[in-house]
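K.L.:
Pasting the structures in now, so scroll down.
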Structure P
Amino acid sequence: MKQNNPHASSKITRRQFNKASAAALAGSAFSFSILPSHARGNLTKPTVVGIGTGGKGKTDITRSAEAGFQVVGLVDTADATKMSTVEMENRRLKGVVEIRNKFSDAAFFTDYREMYEKLGDKVDAVIVSTPDHHHFHASTMGMQRGKHIYCQKPLTHGIWEARMMAKLAKANGVKTQMGNQAHANDHMRRCVELIRAGVIGEVREAHTWTNRPIWPQGFAKAPEKEPVPKWLDWKQWIGPAPSVNYNANIAPFAWRGWWDYGTGALGDMACHIMDMAYWAVDPGAPEKVSAKQAGATAISPPINSKVLWEFPQSRYTSKRGFKFYWYDGYVDADFDRETWSLVKHSEEYNHPESKVLDGMPFQQFGCVVVGENGKLIFNRTHGRWFVRSHNCIDGFDWPERSIARANDQDPYKEWYDAVTGKIDQAESHFGQAGPFTETVLLGVIAQQNPNETLEWDSNKMEIAGRPELDSVVKRKYSKGWKIKV
């Protein structure tokens, strides 16, 4: 079957690329007299810096190098050269050590602001794999300097940040990608095509779910203060967010369970699990959002929750509009302060009613898209998706490909292909990922204000009648971290 590549007609010449790069740099808040290597014609080995090297950062940096990037810099608040042997063996720190050893020739920094100033034109692209509260600053500083950006999900910590990131990416002409890796899978792209072609009719609703959080959430106060390890730049780790005393129960892993640094299970997993349905329906901005939750506190996200976004009618949805449901967390669990962990009293986690799944086991799937004529049951991690039709689909005009396929279904290769000019953009570029992240983060605000229906004005970027929530939509940054956009 012939593949229709929407990028084929939009490839730019090297001369056009040079002009665009120069214009972007000239208009940015920072200027350099030397263009990045890809703008000088060296398109085969673009240079990259990894900001955040442990956890997912290890994977992002390694896979980007395998895709063809040259790693010239590493940034992390944890300095492996200052760790003891015991600390190096800590399973949460081993990735930091391994990446430092693997790319021993790369320049190392604990502050990405210093990296940008010192490496400057030596950098073509940047990978941002930090905790959520650093995504905006690390990515924005790069885009303002003409750097291509791969940023982990959720794209940002706040809604205003996501809006600005999408605008900056477009204004600076950079190649971008959010780290929701399954977006590159063929079966996801095929299901998007099928839903848009009408395989289940106009879409009424979508249901998505996860067992997360599996890390501590629902605590009411911070753990006791501990000495900051000599290998950790704690001030830089806090960065633009409100300060808290160091404790090993915050970093390097459990920061997701803090409103100030992470966005809970919804922020962590929704950009993966909601992705296919959101992409397929392309619903625009929601009008309303509401949440029910258990265990949330002023500083920590809920132990479990259910969120509902309500959208008006759009191209692929029912005339009655579109409802998007989210379910997370174990239904019988609580936070144990002594062990600083979630304790599960059963293995059941939140999921849709059985009638939504037509009897299919919820543990094997993560998404159901419900249309006027049937359902599509889906899991991003494997290709076993099902169409349950209310009507006979004999005669359905199965569509040809309309979405370009990623090279080897690899998001890092797709980003590399965008950076080197083989395609226009990776499919999860910030123009797509920004609005999607806004929707997800609106759900986070609903979790913080449970049992209420919040009305969202996307144009004004505000929740109607709730001016006190403006500071959540656009947060204030700590001293020294204000950034001009």
Structure Q
Amino acid sequence: MPKVPNTAKKLLPSKKKNGYEEDLALSYRRLAENQLFLGNLDESLESMNHAIRLYKKLGITDAPLLACYNGRGNIYKYMERYDEAIADYNTCYEGAKKIGLERYMMPPTANIGHVYILQGKYAEALPYNLKAIEIMKRIGNTKNLWENYMHVSNIYSELGDYKKALEYHQLYEQGHTEYLNTIIARQDSELQVKYETAQKDMEILDQETEISRQRKTQWLYIGIAGLLTIILFGMYFTLKNIRKKRKALAAINIELDTKNKQNELLLKEIHHRVKNNLEMVKSLIALQSAKLEDGASKEAMLASQNRVQSMGIIHQKLYQGENLGSIEMKDYFMNLGEGVLDTFNAEDKVKIVCAMDDLNLDVDTAVPIGLIVNELLTNALKYAFPEGTQGKINISLSKENDELLLKVSDNGIGKTKGAKPKGTGFGTQLIQLLTQQLNGTISEDHKNGTAVAFNFKNFKIA
């Protein structure tokens, strides 16, 4: 177990001796936070209790004491003493509410929700996480808002409200992307400052060189005898300054190239991790479905696997490709089709053809289109080719004027007029929601099989 640096502990006897009790309380609080970070839970709890006793002794009941209650709640949470953790969080919340310190009401609210999530009490956790989001928005402290969106999305998913789960997951992805962009922007800003500083240094060097030249020119009039010497010295210093400038510019260019490569590696690593996480989710769904005996439930789990797989392929293409912001759709459709065929063991029965030119779309457009195609492929393989019949599915995507045209058709048995719809209808609802997201329309044709066409107006070409 890692230990807290001795320096932090050595300061405590000195502050006790000199009577700096408020500073001593703050030191115990900081020590407790460091011990919690290092995993020394018992020591952390002891230090935080010291801080609370000192603040109470001094009659301090505002922000410092409230922070200690929230901190002790965190310690109890990781010690799995959940009831005591919730009690401390409530104390912090009520204290902050009493004195009108709204920014101290948000952390305990979010933490109570987290405790209930850890206990699997998702219905109890939901109002606290929603309230934490509302407080963060109201006070303008949205730095970690994406984490609460992620918790709420997971809660709705556990409660079976997948529409709400999808809504908050999209908010989480947007917020997390903005958070990552903020980190990258900060790095770019630091590089810009360094570059501008170097530019100013170069301007100073230029000014110094000009002053030096003027002085040398003045000395030239002193005597012809020193003319040659002064010229030689001037040339020497000029060449030396030029070399310095070139070296400085070369160093800055190397640093800029290095930072750009690091940013690209960071984005690729993020997409790689997202893809791996989606693969894990797919595997977990597969494990869960293996334990189900109900056919309808198994079909629903299989559909969920395919949806997760369609998003995973997107992130795989992003970290494997040269352009981190675009997806080549023809190649993506082929990979998606192979995955769905493999899921239904239909490689020898059904052929998928992508009759389209290469077309690159940004991620926000590619993800919903991929989910739509996944649903249509799944429906075709489930219903269009019964009893081992052979068949073909065509996929095409093209840009015409200001619209994106998608068409998925098969030569299966088609839809019988007046027949009752099969399945739960969730896939159809999902297609409609995703089509609305892209400001699109849907049309169907059931002659000689089934053909579904889409016209999207809200899209981005990468």
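K.L.:
A value of 3.9 was computed for distance in nm of label points 7 Å out along Cα→Cβ at positions 232 and 256; which of P, Q is the source structure?
P.N.:
Of the structures listed, the value fits Q.
K.L.:
To which of P, Q does the computed value -0.36, -0.48 (log10 I(q)/I(0) by the Debye sum over Cα atoms at q = 0.07, 0.08 Å⁻¹) belong?
P.N.:
P
K.L.:
Out of P, Q, choose the structure whose coordinates give distance in nm of label points 7 Å out along Cα→Cβ at positions 96 and 240 equal to 6.1 when calculated.
P.N.:
Label of the originating structure: Q.
K.L.:
Work out which structure the value 2.2 belongs to, where distance in nm of label points 7 Å out along Cα→Cβ at positions 288 and 448 was derived from one of P, Q.
P.N.:
Only structure P yields this read-out.
K.L.:
Sticking with this structure for a sec: As an exercise: distance in nm of label points 7 Å out along Cα→Cβ at positions 384 and 440, calculated from one structure in P, Q, equals 1.5. Which structure is it?
P.N.:
The value was obtained from structure Q.
K.L.:
Figure out for me which of the structures P, Q the number 6 belongs to, where relative contact order in percent (Cα under 8 Å, 6 or more apart) was derived from the coordinates.
P.N.:
Answer by label: Q.
K.L.:
Which one of P, Q has P(r) over Cα pairs in 10 Å bins from 0, in percent, for residues 328-407 alone, as calculated from the coordinates, equal to 17, 52, 25, 6, 0?
P.N.:
Going through each structure in turn, the value belongs to Q.
K.L.:
One of P, Q was used to calculate helix-only ellipticity at 222 nm (-39500 (n - 2.57) for each DSSP H run of 4 or more, over all residues; to 500), giving -24000; which?
P.N.:
Going label by label, the one that fits is Q.
Coordinate-derived values only; no laboratory data. Small disclaimer: the values here were computed from a predicted structure and weren't measured. Cβ atoms are built from the backbone, for glycine too; each structure is taken alone.
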